[in-house]
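K.L.:
Dropping the structures in below, format is structure tokens.
Just so it is clear, none of the values below were taken in a lab; they were calculated from the coordinates. Nothing here was measured: the structure is a model prediction, and the numbers come from that model. Cβ atoms are built from the backbone, for glycine too; each structure is taken alone.
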Structure 1
Amino acid sequence: MAILLSLLSLAVIFGGIQRIAKVCSYIVPFMALAYLGIAVWILAVNITSLPAMIGLIFRSAFGFEQAVGGTMGMAILMGFKRGIFSNEAGEGSAPNAAATADVSHPVKQGLIQTLGVFTDTLIVCTCTAFIILSSGLYDCGANGIELTQAAMTWHIGPAGKYIIAICIFFFAFSSVIGNYYYGECNLAFLCNGSSHTTTAIQLYRIGLGVLIFIGSLMTIDIVWALVDFFMVIMTVVNLTSLFLLGKYAVRLLDDYKQQLKSGKDPEYHSSTIPEISDETECW
């Protein structure tokens, strides 16, 4: 599987951005809709258990025993860690994709990006939670994908574990090539059009293939530890940048609201914020 994932990733990556966009445009919507469709069906079948499941979630996270035993803090910490992993809010990776959008005002794309957080965490992750809780297997001793596979198998039979495995493979595959694109864009920016840009990108592609292979062979505990470590670094750097650039975001939002109130379709021009107009490339 490690060799297969590496070869498939490299085949798409060496095809360039057009192939990356084409592959992701087919994979992600189809797998997301298929997974959500199954989850909605399971939830509909077990709709009478919904209040009990919601109650269990709140009691398990915010109950008296959890507060006294200190597990409430652990639940909140784990929620932050996995929340960032699921929606990348504050991490700084998603803006790489958002920046490629063709919109008349940056606030438009910013508002669209908030839907990603809502969809990934509140909808997809909540559906997964309901699949697990409605099966009654949440305390069976399994964790992660094994727990989700066991719950899906309980609901729809032996095919359940294969459905989860296929969904996770394609979600992971699209994430790998998507994050590769983020890295290539940033590498090209750092090279700043120098004669070494092409060589640097080729080495980056080969190195990524090696890392994909190694990562596929690691234990899940090591993978999660590495993910958490690098996400902390990315988040700290990005939040620092947001703190410094936040005043411009507020001014952009005010400009967007003012244009809406006047009945216009908001358009941004670099002259709106003169102090950064020289560094504004798209407007």
Structure 2
Amino acid sequence: MIVPFPIKSTIDSRRSVRSYKMEEVNKEVMDELKAYANTLTVPFEHDVEIKFFKANPTKILYLTIKSPPDNMAFMSETDILSISKTGFVGELVILFATSKGLSTCWFGHYRLSELERLMPHLQSPDQLNEANMGYGYAKGVTTGKRAICISPLGYFESGGLRLIDRYQSRGISFKRKGIKELLVNPGEYDKLPEDILYALDLGRKAPSAANAQMWRFSFAEDYKTIFIAMPEGYRHLKWEHPNVDIGICACHVWLGLIDKGYNPKITVHEEGDRAVWRFAL
């Protein structure tokens, strides 16, 4: 499996950026990004689509930031597994964009009516009524694909930095729990092979809603099988689809294993209201 960007340095450099220059992405870079999004392959079946669209910075699309001209939407069906796969596939595109010097940020809350104006995609106008106070979608399965998340796409603006980005520049929002804290059984930490620790280290650096880091790691078959899922019964106070975040983490772990020369078999199944990712080495 060939990944078209340096894995560790790209993951280490990725940040969730909320301040953008109001300028379009370089055409050559945008063409490369679209080509990658349209042709990338992963070792499982999925229905995720990446759509690129233009936005007007004078109109409200995002709840907390001014939109740059270029943006992308991560589209899928609304069942638990499709939503989690959206995180996995979407993060590959995010990381490719990062490797090209672009800034991004996962957003699950956005003004749905404005997105529909910019990028018509709803199966029915009635779906606008599902928005949570006008932003994003309510939790639940509906017919057809919809934008599970969207992201701005552009260049970081350091002038007039918002307070949240000042925190981020100091590393506050990039703080991560240690691997041991993220194990279902912390007592297994000292038994983990170095290659597995490397992959889990990249996994723990994944972005998550409010930096909740809700993923947990467990193992089987002498650590030749890795499982990634939320704790049973987990609920996020603000984010309706934390399985997206689990998919993002699974993407990072997969890339870490690829970086160490593995080609793991990946399966994902549903347990209750959570997606459980399985990597067999």
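K.L.:
Where is relative contact order in percent (Cα under 8 Å, 6 or more apart) largest, in which of 1, 2?
P.N.:
With respect to relative contact order in percent (Cα under 8 Å, 6 or more apart), the highest-scoring structure among 1, 2 is 1.
K.L.:
Once FRET efficiency 1/(1 + (r/R0)^6) of positions 37 and 253 (r between Cβ atoms, R0 = 41 Å, to 0.05) is calculated for every structure in 1, 2, which label goes with the largest value?
P.N.:
Structure 2 gives the largest value of FRET efficiency 1/(1 + (r/R0)^6) of positions 37 and 253 (r between Cβ atoms, R0 = 41 Å, to 0.05) among 1, 2.
K.L.:
Upon calculation of Cα Rg over 2.2 N^0.38 Å from the atomic coordinates, which of the structures 1, 2 produces 0.97?
P.N.:
Only structure 2 yields this read-out.
K.L.:
Also: Which one of 1, 2 has helix-only ellipticity at 222 nm (-39500 (n - 2.57) for each DSSP H run of 4 or more, over all residues; to 500), as calculated from the coordinates, equal to -9000?
P.N.:
Going through each structure in turn, the value belongs to 2.
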